[in-house]
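Read the figures in this text as sums done on the coordinates, not as results from a lab. Because the structure is predicted, anything quoted here is derived from the model rather than measured. Cβ atoms are built from the backbone, for glycine too; each structure is taken alone.
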Structure P
Amino acid sequence: MTKIEGGYEAEALSRFLTMMKGYSGEDVFDFNALHFGVHPQAFIAEHQCPNILHRRVIEHSQTSNVHFHIGTPKATTAHPYWMHITGDIRNTTFRVGNTLIHDQGHLTALDHPAVRAVAEKYPGRLDWELNQNLFEN
């Protein structure tokens, strides 16, 4: 990463990474992974699964969730820790070049005719709007 922008969260992250750079080097700024879920119905309510870690694993696979990793410094004798940050962004819009990947949390690949053809074999299972509302609440 060469620039971090945003509100107070971006400022806090920037300060933290700058501080960690003193311990672990430039690799703290590596933005080395970005991936997202592909299952539009990956949602489970608290009453269905009280364990928050299990729910997070399931929600991690939801199509509106984008997961990222920051930092790849190796542990050293002087600083024997692996500084690694992960995070989730929901309902984002992002592009790779001119290709729209997510549009306000909607994975655009789900609109591809081949994906729609498979979905038509299972009526009622891929209700994007209903699912999005469940995930947000």
Structure Q
Amino acid sequence: MPIKPLALSVKLAIRDDVGRLLFLKRPDDCDWNPGRWDLPGGKIEALESFDDALRREVREETGLDVTVQSLLAAVEDEADRFRLVHLIFLGGKAEGEVRLSDEHSSFSWMHPGDIDSRELCSYLNEALGSLEVVA
């Protein structure tokens, strides 16, 4: 079996003033984890820092400007074409309302304990304990 290339993804657990985290729902017709809840973020571009990639991805996906605070977890996952490493960071959001891009079908602010783990993207099931600690 051929070895898949490795891709690095950064995700941001954005916490609001009452400890809820922002989850985005992936469309039912996407290739990876369709219809499941995810954190904002994505792949890092060449020569981009983690912080810059997080701020860019979150702005593209939600319209929010955010701060990046600390690393929460590193989780390995697998997609059809890649092995993925997700670096999950804790962040805060600036004022403003979420404006979704077409990459996601909906969003929800929720406490990690409020979401059924079967509805999360596969990598988040492993990282949920880290998310519950910060909420």
Structure R
Amino acid sequence: MPRLPPNKAGIYVYVDRRVLEEFRRLAFQKYGRFHGILSHEIEQAMKAWIATHTLDAHKFLSAANPQPKIGRVFAEVKKFLEENLGYMAIVPGQQIPRKHIMLAIANVRGPDDRTIKKWFDAFLANKLIKMITPELYEVL
């Protein structure tokens, strides 16, 4: 049995084979790999479902759907990392040094320290990244 992170729970469900195959195909097409992707995508789908069936939609959708501008800037930062720092593809679960994220923000949004801090903090607040160590962050 694999070791789970402290905030995760394992489940086993039965779904139609065709639905599962289509889900896997689309997830692979989106990310180019499987490791950790199915869990992430299923969790996002569950959050969206919960949000549509409760009055507390903001609790679940804020993590699944960050503000559009923040999402766009994060996409620009990922593109910079891929094109200029040699990352193959920035995908959920990938760990990136803090200095690389800061460098990418500086190049995409400007070198002012306040600007860099603002965007870095926005990425954290919108759960696009999380701290592993003070100098290493994981893409969510």
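Structural remarks
- For the structures shown (P, Q, R), mean count of other Cβ atoms within 10 Å over residues 11-18 is largest in Q.
- When semi-axes √(5λ) of the Cα gyration tensor in Å is computed across structures P, Q, R, the figure 34, 18, 13 traces back to P.
- With distance in nm of label points 7 Å out along Cα→Cβ at positions 75 and 123 derived as 5.7, matching label from P, Q, R: P
- Origin of the derived value -9000 (helix-only ellipticity at 222 nm (-39500 (n - 2.57) for each DSSP H run of 4 or more, over all residues; to 500); candidates P, Q, R): P
- log10 I(q)/I(0) by the Debye sum over Cα atoms at q = 0.13, 0.16, 0.29, 0.31 Å⁻¹, for residues 35-82 alone derived as -0.47, -0.59, -0.99, -1.06 - corresponding label from P, Q, R: P
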